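Below you'll find the structures, each written out as structure tokens.
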Structure I
Amino acid sequence: MAPTAMKQWTISDTKNGFDDLKFEDVAIPRVGENEVLVKLHAASLNYRDLIIPKGLYPFPVNAPVAACSDGAGEVVEAGSKVTKWKKGDKVVTLFNQGHQFGAVDIAASQTGLGGVLDGTLREYGVFNENGIVRQPANLDALEASTLTCAGLTAWNALYGLRPLKAGDTVLVQGTGGVSIFGLLLAKAAGATVIATTSSQEKADTLTKLGAHHVLNYKSDPNWGETARKLTSAGAGVDHILEVGGPGTLEQSLKAIKYEGIISIIGFVGGFKPQGNPQILDALSNICTFRGVYVGSRAQMEDMVRAIEVNDIRPVVDKEVFTLEKAREAYEYMWAQKHFGKVAIRIG
């Protein structure tokens with residue numbers, strides 16, 4: 001007899017930080033005619049997942065909600081009108097369930113898993129048949145669970161507005177999920193990659209992953225100018241994956257090429273109310289500031305094909321957590337002990 005109940009981490013509120021994460025028994029949701037039931041095998045965390053219970057997320061949240069957006073699993077039941085999937089198919093979740101193709105709009109931006117809609121930090125999930133994509137054949141569930149947000153965000157940053165070309169230069173910041181994916185995708189495309197970090201150990205690993213140049217932002221606070229000098233004729237960097245926010249944008253502006261793109265992805269570097277770069281800096285530096293909110297199903301399908309063809313393997317942190325210890329995973333990532341993606345094995 002099929003199970004009727006499951007374990008789930010629920011964000012009960014957004015006022016008390018990680019204390020609002022509740023591990024509980026809930027009913028397995030029923031499958032509608034256009035939906036599939038997925039037995040989730042793995043999930044992975046993003047910075048977004050950490051700041052939602054802390055009340056810092058700038059997009060809609062509909063608590064209580066099952067936590068986490070990223071997950072990989074296996075279809076165990078399909079609704080009567082489902083045509084895309086069958087039992088046994090290995091799949092990965094789409095971040096904004098309503099963002100199918102083209103530009104994101106307001107309606108699609110309000111369909112995020114783990115924020116508005118129930119997410120993946122549970123044993124089973126029901127999703128519309130268009131809310132999942134095929135798992136890359138070369139990846140296991142832990143690796144595949146990292147694609148939903150970080151992987152697709154990096155892909156959209158590099159290909160969504162002006163596609164990356166071989167010979168371009170890409171700058172990635174730090175060793176978080178989006179930055180590591182940016183490095184791997186850019187290298188596979190034949191681009192030169194400049195990475196920043198704060199430790200020699202991480203610098204060595206970035207080099208092993210394929211970074212052509214690694215800059216230590218602590219010993220070289222003017223790393224933006226250094227990055228520019230590393231480019232052909234000192235013209236600057238074509239693409240920057242900007243994850244630091246106000247704390248790093250000033251240096252990104254020093255590094256960017258005329259007509260280059262700075263993809264604004266996060267603000268892990270914190271806020272600096274005084275001295276922030278201004279909108280007019282995009283004019284004086286003749287560049288584009290582009291906010292990136294993950295990506296569409298069509299883009300994710302393109303990314304999956306590229307991952308398979310180039311045998312790109314996501315970087316999963318050495319510390320893998322169980323579903324029962326998911327809160328420890330949150331604490332671990334918040335303390336910035338990770339390298340790459342923090343993954344959770346579900347079953």
Structure II
Amino acid sequence: MQQARSMVSRLSSRLQALASAPCRSLSCAQTKIFGCDRVKLMESLVVGDIAELKPNQGTLSLFTNEAGGILDDLIVTSASEGHLYVVSNAGCREKDLTLMQDKVRELQNKGSDVALEVMDNALLALQGPTAAQVLQAGVADDLRKLPFMTSAVMEVFGVSGCRVTRCGYTGEDGVEISVPAAEAVHLAAALLKNPEVKLAGLAARDSLRLEAGLCLYGNDIDEHTTPVEGSLSWTLGKRRRAAMDFPGASVIVPQLKSKAQRRRVGLMCDGAPVRAQSPILSPEGTVIGAVTSGCPSPCLKKNVAMGYVPYEYSRPGTPLLVEVRRKQQPAVVSKMPFVSTNYYILK
């Protein structure tokens with residue numbers, strides 16, 4: 001872990017591209033949903049407006065339960081090939097698949113046209129300011145035409161059938177490449193031939209995603225956290241809010257107006273680095289919440305963290321305390337992202 005953090009600190013304000021090591025089940029689960037009722041299926045499970053997606057456009061969304069809690073976060077893409085491409089967390093793989101498969105059977109029994117396929121693909125993440133430049137050398141498609149949260153199927157360094165999506169969980173420009181599992185090592189090796197590319201583990205990714213204010217499922221959001229509490233209200237499609245037709249809508253939608261009792265906030269902290277489960281205290285020393293993620297920021301050279309506090313303490317600039325090794329030290333509620341994101345947007 002220390003080696004990974006050292007590597008991130010050598011990024012010199014993120015001026016290198018990062019490539020993740022080849023992975024199958026360690027970082028994601030990939031599925032395809034087919035049929036005329038594929039959008040109906042997905043919208044019965046998530047909070048986002050899937051129907052509005054354009055061909056090859058994707059969106060971050062959330063599986064929710066009837067109590068309004070978040071079961072997982074995922075990316076749903078409306079593939080131009082006539083299916084939905086879904087990427088979710090491998091740690092939630094079994095429950096996500098069960099959730100989707102059960103709903104598929106339910107809809108099929110009612111006569112709906114829908115089917116699900118589990119993909120046997122790896123996912124490689126190439127992240128950083130020069131990521132597109134590195135990848136462009138191995139593809140015929142013009143990556144300048146591929147903006148953030150869109151994707152295309154293409155041949156990548158001789159590997160056909162790859163889906164390249166302009167996204168990533170670091171806050172930087174970059175791509176995630178869905179590649180047939182048997183070709184994952186070959187493709188990773190091809191990328192690593194470029195001196196701009198370095199291998200990065202999950203500890204490096206974790207530092208970057210925290211700087212970008214991005215949640216990690218199981219740490220910052222879970223089945224007992226609603227999208228409003230998690231400061232993820234933007235994932236709720238406008239049409240879906242009005243229709244209140246997603247799981248947990250009767251709990252989640254009223255929170256948009258009444259203000260959830262607790263909120264996820266960013267924290268800038270003095271002293272020793274703050275870790276998950278560290279108590280958050282009011283200025284008077286009363287425990288009011290807990291840290292969910294925290295680490296030294298390689299870019300800011302400061303300690304950053306996220307956690308949950310009552311709504312009245314959630315305004316940026318609010319002074320608080322955090323407890324580290326039984327010692328109290330100052331913290332202040334901060335806007336997120338801590339480090340500005342650099343997603344590639346067409347202008």
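Taken together, the values in this text are just the output of simple stated rules run on the coordinates, not laboratory data. Note that the structure is a prediction, hence the values are computed from the model and not measured. Cβ atoms are built from the backbone, for glycine too; each structure is taken alone.
Among the shown structures I, II, from which was the value 3.3 of distance in nm of label points 7 Å out along Cα→Cβ at positions 66 and 290 calculated? Computing distance in nm of label points 7 Å out along Cα→Cβ at positions 66 and 290 on every structure in I, II gives 3.3 only for I. For structures I, II, which has the highest computed value of mean count of other Cβ atoms within 10 Å over residues 170-177? The structure with the largest value is I. Largest in distance in nm of label points 7 Å out along Cα→Cβ at positions 146 and 210 among the labelled structures I, II is structure II.
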